[in-house]
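Down below are the structures I want you to see.
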Structure P
Amino acid sequence: MRRVIIHAGFHKTGTTSLQQTLRANRAALRPDIRLVLRPGMAALCDSARAYSRTREDYDLGMVKYEAALLIESLQTEQATTLVISSEDLSGHMPGRHGLHGYGAAPHLMRALSVAFKTAAPDDEVSFFFTTRAAEPWLRSCYAQHLRASRMVWDEADYLKRRKASAEHDKILDEIKREVPGHALIDACLEEHADRRLGVAEALLDHLQVDEQRRSALAPAPPHTRNPKLPGALLSEFLALNRSDLGPQELKKAKRALIEAAS
């Protein structure tokens, strides 16, 4: 029986580090573990993000369609374990497009379950989520919004308005109710941050990768991880977001600040 592990988020919980660690060790994990990241399922990720915005049946149907295409394309894969990893499978990050949380995620996980089990009924599908303590997660999301969108709230206002979106346990409970026939494993970033490979170790635990094999794996290169931006830079982003700059000028100004800080 082939195992399929769906790592669908959440955003800002060490997902980039986990994915880049696995990517850096792709050759060492083969031939029995095959990794599928966002570039290998862009259409599925885009469909999931679209559904998180619209909640329309058509968009959820597209998620099922793209998921079935993905698993069918992997039918001849010789690996006994597939790791499918992208936080976009849970939809857009809360705060984008007016979203207040991961309310779409339970429906998305059910859609993935239905599509995968229909297209590949012999596969054993499980779900793996990374989480983070509420306040650090909210602060990290806020920094991302300052950098990537025209966020104009200050941090205290953001933390107050978006507090409910940090209740990951509630979303995980809802997901469990939507996919009762599947295992759901969650790993808190803070509990694994000091391990040699970070939160990727939690996934390797689930995959039962032994210590001898694990010792040959290397951490993700530092330049591939999402760096924490200094507070002064975030303040400048906020000022730019509140300015009357046009979209392109705003983007250029932010890029210049990042390059100057590098």
Structure Q
Amino acid sequence: MNYQILLKSILSCFIWISASASYANETVTTGDLYPPYVDRSLPDSGLMIPVIKGILDKTDDYFDFEMIFQPWARGYEQTKAGIHLGTFPYVWDSERDQHFYYSQPVFNIGSYLFVRDEVKDTEWSIELLKRKGWTRLCRPNGYSLEELRAPLLSLMEFEVVTPSDLPDCFRLLAQGRVDIVPIERMTGEYTLFQHFIDANIKMLNNSIMDAGLHFIVSKSRSDGKEIIRQFDEALLKAKKSGQLKRWEQDFFDKLALESQ
């Protein structure tokens, strides 16, 4: 027997097992109460849970992971420290870009202003906000303010209120303790439907900004770029094959059944 060949084979196998094991038992973290994308009261805990699982399951190395839910700010900071494989869903902003690699957008979204239904105006403008004296803005803790800077915060002075979650923002809006809640359209509409169906709140029709929802990975991880490369490759295949649309349709079919 050629012991050198045998030794090389054993060594190669050990290296392969070690490399594979290094990706085992990883964690991916996300938050809650961001319907329909992430919300544990919804089918599959939200639209993006099976989507992210499905995409990572199709990567070469990063399919073996556990999905965990925790407060947005905690999950973000732990991911930044490299504790987790990645987190989602996040929009791009310049502060995050210093610390994270971004995937291609999984979904494209638009953010809108939700206000008390006390004006005839149907579209937002800075002039409307100034005329009404709407200077109190609500943004849940852990949500980016940077993304609102160009379309909103740089144009006038706001007092920013940061409660623990989005339903608290709408509760404060209904009570007249804040004036505007800027949030993704479906997220805002579904939160109102779930918690405040009779509240005197409306959405102004024109979006204040368009953005993408991304999977992000810390730049502190030595494999960060590779995670994103494999994720983007699997995401592109899911889009081209129609699998992403099927995941989306499956979620909304389950949601419709649950609502009956």
Source structure (of P, Q) for mean count of other Cβ atoms within 10 Å over residues 76-83, computed value 15.0: P
If log10 I(q)/I(0) by the Debye sum over Cα atoms at q = 0.11, 0.18 Å⁻¹, for residues 116-195 alone is computed and equals -0.44, -0.87, the structure in P, Q: P
Output the label of whichever structure in P, Q has the greatest value of Cα Rg over 2.2 N^0.38 Å. Q
Give the label, chosen from P, Q, of the structure having the highest value of mean count of other Cβ atoms within 10 Å over residues 92-99. P
Parent structure of the calculated result 1.7, given that distance in nm of label points 7 Å out along Cα→Cβ at positions 52 and 84 is the read-out and P, Q the choices: P
Which structure, out of P, Q, was helix-only ellipticity at 222 nm (-39500 (n - 2.57) for each DSSP H run of 4 or more, over all residues; to 500) derived from, given a value of -12500? Q
A value of 3, 11, 14, 14, 14, 11, 12, 10, 6, 3, 1 was computed for P(r) over Cα pairs in 5 Å bins from 0, in percent, for residues 172-243 alone; which of P, Q is the source structure? P
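Any read-out appearing in this document is the output of simple, stated calculations on the displayed coordinates, not a laboratory observation. No experiment lies behind these values; they were computed from the predicted model shown. Cβ atoms are built from the backbone, for glycine too; each structure is taken alone.
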